[in-house]
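Trainee: The data blocks that follow each hold one structure.
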Structure P
Amino acid sequence: MILPDGYVDLEPGRLAAVVTYLQQKEKPELAPARLPAGMEIRRLVAPDPDEYRRLFRRVGEPWLWFSRLRLSDEELRGILTDPGVEVYILTFYGEAQGLLELDVRQAPDIEIVFLGVVPELTGRGAGGCLMRFAIEEAWRRAPRRLWLHTCTLDHPGALGFYQRFGFRAFQRAIEISADPRLTGQLPREAAPQIPIIEP
């Protein structure tokens, strides 16, 4: 669908984000990941939905991540236990502080579905280590491409971060959704940089 030039009004209570899709078609040359002291990356096999949601919220609440919060336990468990979905956590002195989810169900394409760290670790090298790990894990399977997406609700540095790791933009979309702070999936005080417009 081709949208016309100009503005499109949204109903109050809804959000719109510009989504940018990025991909790598060959493995970039990267320095090896060196985890800072106290950090470890490990795979979670069949994660508990409530545990997963807790970490998902801690990492994504500042950027209004909501997609996994809208799923029932059964729907979420179905994704997390699928053999084509791999969930990894980054721990800092034993506490989960970062999340990585790889989806290999559409092989030979591999998607980085989620990658992020808690706000307290932003700027401390943890996100870069997690991304290097993701790239290594994906490219050892020789995919046709590794891809991901980000949007204008995400951290302002996210797009540049992905480009520094060799991802190139190839498509844009507009995502429209109900504000998760008004549907109860996230607290009203989440993402104060994005004003709530009451319905």
Structure Q
Amino acid sequence: MMIKNIIFDVGNVLIGWSPEVSMDILGFTPEEKKAVMKAIFSDWSVWNEEDRGVKSHDELVEFLVSQAPEIGDLIKRFYDGAVLSASPRDYTRGWLKDLSTAGYGVYVLSNFGERAQKRAVELGAINFLDLLDGYIFSYMIHEIKPDRAIFDALAEKYGLNLGECVFIDDREDNVEAAKSYGMQGIVFTGYEDACEKLRALGVNF
């Protein structure tokens, strides 16, 4: 089936972001970084709940602090500045324009909490929404990748046939899920590599 649409993840595909770099910006010591990473990211389920948009930022921070009260102040500081490392990629706007000019639909499907997404826009990292044919951030519909519901929501909202779409994400589990739903998929490891893989799928731009 002919490819008509390219669907992008955002974090570490169209923008750069790293929790460790955010902690560096906030002035955390190596020991503090290690403690906060363990408290927050040893179990991604809490972070995913913010992406899903079913609990408020304050509720999630309160829960995490209750689990590690000895570093409660550090957890609060990190959550307040978690998006500080978000940065635009120099290829993003040109890439989206090139695909659009070539006649492809360009969309975003990304796990993102509301507070973080709006902050990334304010910081100028997400600077490409005007170039998209459509987008869904997970908090908008309370579903997250790799669950099928979020892919189906994008398809229904914009009238897409998933069989005519390529999905690009830096996480292999999300890409494998997309493939199981009938899409083509590319694990993002870099701009040039992704362009080569798109062209190998017959996407000409």
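A short reminder: the numbers here are calculations on the coordinates, not readings from a lab. Since we're looking at a predicted model, the values are computed, not measured. Cβ atoms are built from the backbone, for glycine too; each structure is taken alone.
Trainee: Given a computed value of 4.1 for distance in nm of label points 7 Å out along Cα→Cβ at positions 31 and 135, which structure among P, Q does it belong to?
Mentor: Going label by label, the one that fits is Q.
Trainee: Right, something else. Which structure, out of P, Q, was helix-only ellipticity at 222 nm (-39500 (n - 2.57) for each DSSP H run of 4 or more, over all residues; to 500) derived from, given a value of -6000?
Mentor: Values: P: -6000; Q: -13500.
Structure P accounts for this read-out.
Trainee: Ranked by distance in nm of label points 7 Å out along Cα→Cβ at positions 23 and 87, which of P, Q sits at the highest value?
Mentor: Values: P: 2.8; Q: 1.9.
Looking at the calculated values, the largest one is P.
Trainee: If relative contact order in percent (Cα under 8 Å, 6 or more apart) comes out at 36 when worked out from the coordinates, which of P, Q was used? Working shown, then result.
Mentor: Working: P: 36; Q: 29.
Label of the source structure: P.
Trainee: A value of 18.8 was derived for mean count of other Cβ atoms within 10 Å over residues 47-54; which structure in P, Q was it taken from? Provide the component values of the computation, followed by the final result.
Mentor: On the way: P: 15.8; Q: 18.8.
Working through the options, I get structure Q.
Trainee: With distance in nm of label points 7 Å out along Cα→Cβ at positions 39 and 191 computed per structure, which member of P, Q shows the largest figure? The partial results should precede the final answer.
Mentor: On the way: P: 2.5; Q: 3.7.
Answer by largest value of distance in nm of label points 7 Å out along Cα→Cβ at positions 39 and 191: Q.
Trainee: Given a value of 18.0 for mean count of other Cβ atoms within 10 Å over residues 71-78, calculated from one of P, Q, which structure does it belong to? Before the final figure, lay out each step's value.
Mentor: Working: P: 13.0; Q: 18.0.
Answer for the origin of the read-out: Q.
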